[in-house]
Every structure is written in structure tokens, then in C-alpha cells.
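Below you'll find the structures, each written out as C-alpha cells.
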Structure I
Amino acid sequence: MSPALAVARRELAGYFATPVAYVFIVIFLVLAGVLTFTLGNFFGRGQADLQPFFSFVPWLFLFLVPALTMRLWAEERRLGTIELLLTLPIAQWQAVLGKFLAAWAFCGIALALTFPLWITVNILGEPDNGVILAGYVGCLLVAGAYLALGAAVSALTKNQVVAFVLAVALCFVFAAAGSPVVTEFLTRRLPVLAEIARAVSVSDRFTGFTRGVIGARDLVFFASFIGFFLFANTVALDHRKAD
């Protein structure tokens, strides 16, 4: 794990060496605040919880995380530095894991900076902080799922725009798979696909966390989802290296 952590530290430092990190964080915090207090009707609900915030986080990550992952491998391939990275004395999976951990840690930092919302809700009432903590854990897992998917897509192309569009489209599929519109449509026509859609829906799995329930099935789902796409990332790099 040491080489992977070394890559993660290098990548995380690289984020903050450019304006990209600060732009990402500012946009995330501004959008999270605006959506929570306006569309989420934070004050008008009269309830001391962060449900309005949690309800928008998966959809914010839907666009912001692909913007973060589109450069992970696409930029390395475009500049030709991927060959240099993969010739270092580290296994390919360690490079993949290191880049993923750096991006995940960055998303964790962005989430941690929403702490004023947590403080605000504690000042206004007496919330169940255990439920709020579980919600944040769920947010971090959703970010990890999108990051793993986006990184795998980024490994398939040199074009960052293509990587962004494909990642957004795929993340949307997994986010919307469990929505009532999709499941009702599939239930009427293909009931088997409706069950599959619910099973792979990231937003459905996230709902349990926002209610304070950290279920073993949900943890296994996110771990499997992240693991599968990290494996796909490694396979994509192997294929490109063979080319």
C-alpha cells in the first residue's frame, strides 16, 4: 500500500497546486448552500436535520465528480506522461488506487467544508447527529462510486471532454435507475429489469444512509461498485498499453 499512498499524496498535492481544486470546492459549497436553503426549503421545513442538503448531494456529485475525474488518466495519456508513471517501480493497480484515493480524499475535504450547515442545524434545534453522520458517510460513498466510474472512463480516452460527457451519462444512469419514473416504466414492460434497476441504483442505496441506517448490504454494494470500476480502470490501462 505504500506506493499507492505515495501516488495519492502526489496527486492530492497536485490538485491544490492549480486553481482547479479551489474552483471545484467553491462551486460545490455555493451550489450546496443555495440548493439547501432555497429549493430544499431549509428554514421553512421547521425540522432540525440536513435532509435538504443530503437530497441534493448525489446530483451535485453527478456533475462535479466527472469534472474531477476527466483529467485523471485522459490528461496523462494526452501529455504522454502515463508511460512515465507506469514505468515507475509500482504495480499498475497501485497507481490506479493511488489516484482514486487522492480524488476521494479531495471529495472528503469538500464535504468536510460543509460543516457550517451541521453547526447551523445544531444551533437551530436538537438534531440526531448520528443520522447526520451516517448521511455524510453515504455522501462519501456516493462520491467514491462516481469517482471509480469516472476514472475508468477517463482511462479509455485522451479527450477530457469525452471523458466528462461519458462519465456524467453513466453516473446519471446509476443515479436515476431507482427513480419511480424508471422503475414504474420497467415494471409495466420488463419487471425483471425493474428489479435490476433498483439493485444497481446508487441513489436508492444512499437513501438508507440519510435515514441513519448503515446497512451491510449497502456497504457491500458500494464496495463492490468501487472495486469493479477500479478493476475496469486497470484493465483499460492494460489494453491501452498493449496498443
Structure II
Amino acid sequence: MTTAIDNALELKSLSLWYGEKQALNDISLAIPRRRITALIGPSGCGKSTLLRCFNRMNDVIDDCRISGDIFLGNQAIMQPGSDATALRRRVGMVFQRPNPFPKSIYENVVYGLRLQGVRDRRILNEAAERALRAAALWPEVKDNLGQNALTLSSGQQQRLVIARAIAIEPEVLLLDEPTSALDPISTLVIEELMTTLKQHFTLILVTHNMQQAARVSDYTAFMHQGSLVEFAETDRLFTAPQQRRTEDYITGRYG
């Protein structure tokens, strides 16, 4: 069991509705710092909805209503008046399909820093190299930083998007099925990258792939019909689940 000081994020009685439909039901959960936490469960169980709460992406959805709270460190991020833009600098996100901008590799990586007003070329260059190295992409692109990012392979594009997300040095990195559109070799590269990144960042991974969750995550949360059924260290959850619904799901009885 982790203590509060070890947690990057803490959810307290979080519920969410889209209009009259309740999508999340009274979720309380502590996300350990600098670990990989996987969210698993059948389609429509609320995994991605929960992930989008961590950087308030649900704010842009009409008729979305939320109760409860989320704490990032000591900051309550769901309170009225809290700055969503500032939050997204602390909580980065990588989506299911690579979404590089139609700009150069270099400009993709430094995009967030430029938005923050960084103009010093030396600082931008150092940040670009640091992020590309961290994303295991530097050796492949270092001689072609002016190349259009859209010419990269899908696997390279996803690593570039990760580099773009971590260039502003967020505390938390959200990954919404980041390998579902990739081939097996590119998937392996991203999985290895995730295990390296957790040395510096807290990672939260939504995946439909239970084998992936078992391979890369330290903790796993199993969700069903908008509720958190079970949360535990990954090895324990997969080998000795405490809830029948968890066991039924991971053994393939439903889902």
C-alpha cells in the first residue's frame, strides 16, 4: 500500500454524467508516482472517460457534469476557477493514433515550449534533443530535424508525439491506447519506452490489451460499467484477483 506522499494523483468519489447517462460511478483511487498504472476493462466501461478527467479534456463536452474531486499533488484540479491550461502543462496526453502537426520534427517537439514563450534557441535545441532522446527517437532523426513529421512511419510518429508531450516536462503522462494503431515491432518499442519513462514521469495507460497491461504496468485498475471494481499491483491482480468480476474478465469469460 502506498502512502499519500507517494501518490501523483488521488481521486475522491469521482462521478461523471453525459446528460442523463452516468459514465463514472463514485470512483476513489490513488495513482502511485513514477509508476505505470493501467486502466483495463471491456469497451464502454469508462476507461478513456476517466483518463480524460485527469487533464480535464471532458470540459469541452456539452452536458458533461462531474462531482467529486481529483488532486494533483495538493491541488484540487476540478474546482471552479482552476486553470485547465496550466493543468495540461503538468499532465500531458498521447492519443490512440499518432497526431503530429504538419510541421518539421523539430517544430513538433518544441511546440509546447514556444506556446509557453520560450524563444532562446539554445534552450529549445537542448529541450528538443533531450525529449527525442527520452522518446528513443534521436538516433533516427537527429540529422533530419527539418523533415516534415508526417513523412515518419506510424511508430516513429507516435514516439515523436511522446517527445512533444514530455518536452514541457509534465508530471503525468496519459496514454490512451498508444499502440493500438501500430505494428507489433513498433508496439514493442513503445512498451520498452514506457518502462524507461517511468523513471521521470507518472504514466497512466488505457489499454484493451491485457497482455500489454501485464507486461508494462506496475498497478492495474479494472473497470466495469463505469465503476472501479478492483485496483492492485499488476502481478497480484492478474494472478490472484480479489473480485469475481475481475477474474471473469481476465480469464476471458466476458469482455
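Every read-out reported here was derived from the displayed coordinates using simple, explicitly stated rules and does not represent laboratory data. Computed from a predicted structure; not experimentally measured. Cβ atoms are built from the backbone, for glycine too; each structure is taken alone.
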- prompt: Computing volume of the Cα convex hull per residue in Å³ gives 139 for which of I, II?
  reply: I
statement: When I, II are compared on distance in nm of label points 7 Å out along Cα→Cβ at positions 59 and 211, the highest value belongs to II
message: When FRET efficiency 1/(1 + (r/R0)^6) of positions 115 and 163 (r between Cβ atoms, R0 = 30 Å, to 0.05) is compared over structures I, II, which one is greatest?
response: II
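Quick check on the output: -26500 is helix-only ellipticity at 222 nm (-39500 (n - 2.57) for each DSSP H run of 4 or more, over all residues; to 500), derived from one of I, II. Which one produced it?
Going through each structure in turn, the value belongs to I.
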message: By the measure distance in nm of label points 7 Å out along Cα→Cβ at positions 123 and 139, tell me the structure among I, II with the highest figure.
response: II
query: So distance in nm of label points 7 Å out along Cα→Cβ at positions 27 and 67, computed for just one structure, reads 1.7; which one of I, II is that?
result: II
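Which of I, II yields 0.90 for FRET efficiency 1/(1 + (r/R0)^6) of positions 147 and 235 (r between Cβ atoms, R0 = 25 Å, to 0.05), as computed?
I
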